[in-house]
Structure P
Amino acid sequence: MTPIIITVALALIFIGVPVAFSLGLGSLAALLSNGHLPLTVIPQRMMVNIDSFSLMAIPFFILAGEVMSTGTMSRRLVNFATAVVGHLRGGLGIVDVVASTIFAGISGSAAADTAAIGSIMIPPMIKKGYRPGFAASLQAAAGSLGPIIPPSIVMIIYGSITGLSIASLFMGGLVPGLIMATGLALVAYLYALKNGLGAEHAFSLKRVFKASIEAGWALILPLIILGGIVFGIFTPTEAGAVAVVYAFIVGLFIYRDIKFKDVPHILLRAGLSSAVILIIVGAASVASWLLASERFSEHVVGFFTAISSNRYVVYLLLLAFVIAVGMLVETVASAILLVPVLFPVAAQLGFDPVHFGVVVSIALVFAGLTPPVAVILYITTAIAKCSFAETCRFLLPFLAVCFATLLLAAFIPQLVLWVPSLMR
């Protein structure tokens, strides 16, 4: 069944069929060719895998992000970032990275981060003199921090599949995420230096203080999420629920920039986004279960160990495999397909499971930023109103930063494991 699933799914993806339907039809074709398993396996496996307390965190964090995007909280975060780093050369580009980093601590999604901050930051960057393609590439890379900096939807999926502590996975992504953010800010600075783009304003403590007061309630939210998880006050799923309640209270009653008539539209948008992800999770989980029943992971182990007996060579081959799949298949679906296959391989090679989970998440982020799929590139290209080719022209330095972060996290485990070790 394995060749049928892979062939049918990839063929459908290449002709533009949505990932969830491609994987579902690939699984259906495999079942029909098998003849021994009932078709009821498909809805049963979908429901079994979606019916998870851990996965409930996904719609909560998406809803919290929608609330912030609808009101002025996102813009307040941008104003705060502008006050703090706007005095630096290339201020707008660095502001974009800082604001995206803060928003990543709330949404857990690259697409949500990109849409929320990109719609605010890309137009003024272009007006200031940044090339539209550069602005689009920068925002896509900065938005990619969403699945690395906690909370992370990809890590929620990894933890729900493997049974690992999602809190440990979250904290493991913190240092690599900050390293990547620093690298992206450096690229923005060097671009501004090369193209003669100046600072936004002189540094002013008064401006920073005023922006901190205005954005204070929004800045507290990621601290509540991270602090609550680190100190064991609530689980990641409960953190998502707390984030939603907090965001609604701030938007409706403190900032008063969200009206009660906006709530149904917010719930609808969050529901649609969550449904898309969970349908992909369900369809991918069926394909993953069928691959597992064929002992696909054992074939993968045999293939890679036949190439080399060196665990680090095999490790690099695994990461290359993750990137190759992630370039062709949407990030969430890639995680569902790959984790059950690669997790036993990593355990057999003796790698720490939390470390491996964070590294896989970063590898998928790198793959998701690389054409041809690269959904977030299409989002930022549309906002910047430029061609996809122009966006890709400026992509290389950002891919280099992401790849360097991947290598650092992969081969210096303490960068990942240090913060989780403080929780024990």
Structure Q
Amino acid sequence: MFMYPKGEIAQPIKVAILGSTGSIGTQTLDVISSHPDKFKVVALAAGSNRKLLEEQIERFKPQMYCLVSDKLPGGLSGPEGMLEIAASPQVDLLVVATTGSAGWEPTIEGIRNGKIIALANKEALVMAGRIIVSEAHKHDAIVRPIDSEHSAIWQCLQGEGLGDSKLRRPEGVKRIILTASGGPFRDTPLEEMKQVTPSQALAHPNWRMGNKVTIDSATLMNKGLEVIEAHWLFDMPFEQLDVVIHPQSIVHSMVEFNDGSIKAQLGIPDMRVPIQYALCYPEHSYNSKLGYLDFTKSLELQFYPPDMARFPCLSLAIEAGKKGSTYPAVLSAADDEAVAAFLEGHIGFLDISCIVEEALAKHEAICKDEDIDLESIRQADRWARLFVKSFIKSMKGRSRIEV
């Protein structure tokens, strides 16, 4: 399924960005602005940030633009607008940088219409991994990961039999090891975590990300979603996917081979690096805005296993991924609603995992894993959101967590 076009694409490559006003979207535009001869922005889409989208339209002058929550003069609107952009013949490369469940349908639409997909939206593969893999095979699609961890794994596997466009398990791999910073609370006493505020949870020590992803990083839900992504991207069994805490965020992931050797990808924690690689592949292009590791100074690298009692969302995500069917969709939607409620001050930080666990426990698979389709995913998504909203109301402002 990966990233290897059969022929050259004429430059400038015509790029569409879904989620252009978010963290990944704005950093993608920053990368593109450093390579004006290589890329032309032909379409932008945003959820609700009208002001910033208008500024981006003024600067980059795309032929198409969409504000999902409203309508700009001459523009598209609603989820249908994003689907129209994803299918447009004007687009060569589609950057899916939306958060939450808004990304999986445009991803599938882009695959079906022959676009190179630069994928930053985790929920696309989490909710619809089986469908995306099937469609990618059917349409011989090119999918390039933007997540730093999956970009690292991709780079480590180059030269290891992963050089065609067919998704298949790389030969000789014993396991894939995803690294996690542990977020801002990796050393915080559990009792104190009951009082964590949104502003504290949004203060990630290493990465600059959007609010949803930053909270997911603090709970390690983000890493659980990435494990599910890696399962689909690299056709690896969950039993061969491990997570380690690496506070420095210098090693972005590792691949261990059958002979005990390990490849690791290192670099500064800057999302523009994997974004640029997804856009510029196979080149590691120079960018004056990007920094470098300084090996003349002491460089400490720590690794240790995650504490599942501290990070229950990690194990919840992995178990949902193993169960398959509509459980990953419920996981994603329930987390989406719980994180939004936390950011709005309706629940506590530790309630997020409690709510997700409750939704997964109450859910009954809508279909067999091998029979999953788009409507089943939509149905599971709707059910989970309604369940979580009702469950939060039943909590009446009291935390359900006992530490």
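What follows is calculated from the coordinates using simple rules that are stated; it is not laboratory data. If you're wondering where the values come from, they're calculated on a predicted model, not measured in any experiment. Cβ atoms are built from the backbone, for glycine too; each structure is taken alone.
When distance in nm of label points 7 Å out along Cα→Cβ at positions 119 and 191 is compared over structures P, Q, which one is greatest?
With respect to distance in nm of label points 7 Å out along Cα→Cβ at positions 119 and 191, the highest-scoring structure among P, Q is Q.
Here helix-only ellipticity at 222 nm (-39500 (n - 2.57) for each DSSP H run of 4 or more, over all residues; to 500) has been calculated and equals -25500, so which of P, Q was it run on?
Structure P accounts for this read-out.
Compute mean count of other Cβ atoms within 10 Å over residues 55-62 for each of P, Q and report the one that scores greatest.
P
Out of P, Q, which structure matches 15 when relative contact order in percent (Cα under 8 Å, 6 or more apart) is calculated?
Q
Can you spot which of P, Q the value 29 was calculated from, given it is percent of Cα pairs over 34 Å apart?
P
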